[in-house]
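Asks: The data blocks that follow each hold one structure.
Please treat every number below as a calculation from the coordinates, not as lab data. The shown structure was predicted, so the numbers you read here are calculated from the model rather than taken from an experiment. Cβ atoms are built from the backbone, for glycine too; each structure is taken alone.
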Structure I
Amino acid sequence: MNLKEQISRIQSMMGLVNEDVEKTEKLFSEYLGNDKSLWVVYVDIAKTLNDSFTIEHFLMEYKYSGGLKLLAGGILPQTQKAYDKLNKAVGSVLGITSGYRTYQRQGEIFIQMANKYGGTISGGLKQAALPGFSEHHTGRALDISGYDKVNETLLKKYGFVRNYLKPIDNFRIAEPWHIYYNGDL
């Protein structure tokens, strides 16, 4: 099956009309690349939510997250070591509630958040990145319990930042539990 046939199949699954094949091909190719496994996750989201992705969803996500992230395959060893040191420094009161995520897992979480915020794709974006755009794909992001026990100075000492400490433009809520390792690899 060639690319246009694959896109046509994906569109029909999403309920899109055939006249939009080139538009959807351009949209998906531009924002998702040619990874068909990622496209399938988007089809599943659209079908589950009975909603359609728009260019605005991708533009806002791209602006917010900086673009697609490569899959690391797990939490990076350097991230884990830095987290262990951070946790020890605060008396071992932290816990990892979420770490590395595949595209499929991010899709599941996205659907959960969408259902929490009105059952739409726009609602899902309130608390979850689109699959492919999450820092959790990089092996450097952790969601932690006990996040109120660490401040920005301590996080920085161990190579972490909170990229989403404040809400963004009525697009996504604050995520003070989300830390990102930007130290040496």
Structure II
Amino acid sequence: MRRRWWELVGWLFLMGVGVGGRLLPHPPNFTPLEALALYGGAWSSRIWLGLGAVLLVMGFTDILLGWHSLWPFTWGSLVAGVFLGRYVFRMERFGQAIAAALTQAGLFFIVTNFGVWLQGWYGLSLAGLLACYTAAIPFFHYQLLGAVFYTSLFWGLYYKLIPFLARETLSTQSS
């Protein structure tokens, strides 16, 4: 029972950071959503928990921020991130977590800007596709920084701080 309680607290914390990261002022694309997706896949006992967390955060915040026509692309790239965290990367190793963050940020960039291009904003041609990706480049560094920052933060909390606190709590209880 106690383990389930802490698992619930952990999910609520991650989802709270996800919601806050989207609703509070931030540089463009500097959000915790890539990290939430990756760890949603890596840490969940069942994949549907990670998927549900990402979709709930996106749904709730998109309702508050305003629904947009790119939602299948933004949501889809984050759902793919859950699977990356679950099946591709070993998130317990810091280097792998950073590689996952960079991969997820790149995937989000490619998928969402392809969605922009498909909507005809730059013309449905090869030149339009190149123009679309070129116009998005100035925002990509924020995407990378956000993904790496939040992935590092969640990694440090989960793999360093929580075990340290657990050891300290156990050592003071046994004294």
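Asks: Work out which structure the value -14000 belongs to, where helix-only ellipticity at 222 nm (-39500 (n - 2.57) for each DSSP H run of 4 or more, over all residues; to 500) was derived from one of I, II.
Replies: Computing helix-only ellipticity at 222 nm (-39500 (n - 2.57) for each DSSP H run of 4 or more, over all residues; to 500) on every structure in I, II gives -14000 only for I.
Asks: I have 15.9 for mean count of other Cβ atoms within 10 Å over residues 111-118, calculated from one of the structures I, II. Which structure is it?
Replies: I
Asks: Now, a different point. Hey, distance in nm of label points 7 Å out along Cα→Cβ at positions 47 and 63 derived from one of I, II reads 2.7; which structure?
Replies: Going label by label, the one that fits is II.
Asks: Something else about it: Where does the value 15.1, 46 come from, among I, II, when Rg and Dmax of the Cα atoms in Å, for residues 55-134 alone is the thing being computed?
Replies: Matching structure: I.
Asks: One of I, II was used to calculate relative contact order in percent (Cα under 8 Å, 6 or more apart), giving 26; which?
Replies: II
Asks: In addition: Of the structures labelled I, II, one was used to calculate Cα extents along the principal axes in Å, for residues 71-118 alone, giving 40, 23, 8. Name it.
Replies: I
Asks: Computing mean count of other Cβ atoms within 10 Å over residues 79-86 for each of I, II, which one ends up highest?
Replies: II
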